[in-house]
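Here, each number is a calculation from the coordinates, and none is a lab measurement. Note that the coordinates shown come from a computational prediction; the quantities given were computed from them, not determined experimentally. Cβ atoms are built from the backbone, for glycine too; each structure is taken alone.
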Structure I
Amino acid sequence: MKSRNKILLAEDDISLGTILKDYLELKGYDVIWAKDGKSAVELFKEEAFQICILDIMMPVMDGFTAAKQIRKINGKIPFIFLTAKGQHEDIIQGLKLGADDYITKPFDTEELLLRIKNIIKRSGIANPGNEKIKIGKFEFLPSEREIHFDGNNKKLTTKESKLLLLLVENKGQLLSRNYALTKIWGDDNYFNSRSMDVYISKLRNLLKPDSSIKIITHHGEGYTLKIEE
């Protein structure tokens, strides 16, 4: 089964947010919907997304501020701004912040879908779950739960494969410990936490033949996969 690309949608208009979430999920995306900019930033810290769609005018925290904070977490994540008709200054400011695109309300959902597809294709950040992934000198096949190195194939357990995929999706940035536990084990209790430590050790040993690969522990916070170029 092909993995679905995940979209972070930040929109305070309930009607529009509902329409966009339902439409994009119907088109094969996973959509996590935040009703304000602050909630969007918190969600971004906990999960891996392929693209962000941010309304500019939102309560608590506007889209511009949210984009700045998200880019501090992941400088490569693409995003699209939703802006009101005639707000030329918003468009200019959004482009200065590094927005990949903007779309003016009201808009056609098919037009938004086309822009999302183009940006994901152009940026090369499509969900890697159904592809071969290069990890240093290793080749990882998540759908097969296999890792290849120097002509040898190693079959991974389900949890090993899921944990390695989460590390890859968050390469170079913090993978939240609580998020990984909830995502893979279903609960972030003490016993599951100790179990995850064991799996991290297994992955370190598995990847040891390539000294450029490091899984760094941030005590109490999570892990970061780093690959020296």
Structure II
Amino acid sequence: VHVSNVLGTVNPIKELCKLAHKHGSIFVVDAAQSVPHMPFDVREVEPDFMVFSGHKMLGPTGIGVLYIRKSLIEKIEPWELGGGMVKTVTLENQVYEDIPFRFEAGTPNVEGVVGLAAAVEYLNKIGLKNIAEHETNLVRHLLEGLDKKLITVHGPEESSKHKGIVSFNVKGVHPHDVAQILDSDGIMVRSGALCAEPLVNSLGVNAVVRVSFYLYNTLEEVDKLHESLRRLSMFA
């Protein structure tokens, strides 16, 4: 995992990749939480596989990207059979299409591809560096306005190390209740184990509240979140 979807922390994948290759291991990077939020150059990391999803970067659901190192992809056999991925078929054998078509069997998700391409173009136009800086400012503003006596923030104290994500617990109020109360104020957060139960449990809790920022969020929205969280003190 490049960026934690719970803490927003950035793992040193370049160093981890070198360590994995040193010991003859395959290195796979989950970049779903990093590619939409910060500059990423796969050539600098040199992983064997790298994946990210479309719906976390303003694209459609049901589509993502799988990068495979060239020296590996030539050794991989197709895992799904169907139209469009073979050159010829006989009763005894088949000849697969060239890469990447041999891995794209059946009717492609045309609308998903077009939507994802539009999202990538849009994000590149804005600039991933600009998006990262904007999210850092939002995180900084959020952290500075939280009541530390009431709220426990998980992860580093530096706003620049959260990459658009802040997870926390409110003293005396269950995360699901926090999320429901915030929802009544028109604020969307996620609560629970965030598909990372072992990590959340290691924090000493069984659920957290997660705030996830992106390019469309504003400082005024953070102020509204501060106000709603202050009202939660009556339930603590």
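Given that distance in nm of label points 7 Å out along Cα→Cβ at positions 45 and 141, derived from a single structure, equals 2.9, which label among I, II identifies that structure? Derived from II, not from the others.
Using the calculated result -0.66, -1.11 for log10 I(q)/I(0) by the Debye sum over Cα atoms at q = 0.13, 0.20 Å⁻¹, for residues 37-164 alone, pick out the matching structure from I, II. Label of the originating structure: I. Using helix-only ellipticity at 222 nm (-39500 (n - 2.57) for each DSSP H run of 4 or more, over all residues; to 500) as the calculated read-out, with -12500 as its value, let me know the right label among I, II. Comparing all candidates, it corresponds to I.
If Rg and Dmax of the Cα atoms in Å computes to 18.9, 59, which of I, II did it come from? Comparing all candidates, it corresponds to I. Quick check on the output: 2.8 is distance in nm of label points 7 Å out along Cα→Cβ at positions 149 and 181, derived from one of I, II. Which one produced it? Answer for the origin of the read-out: I. Supply the structure label, taken from I, II, corresponding to relative contact order in percent (Cα under 8 Å, 6 or more apart) with the calculated value 18. It must be structure II, since only it matches.
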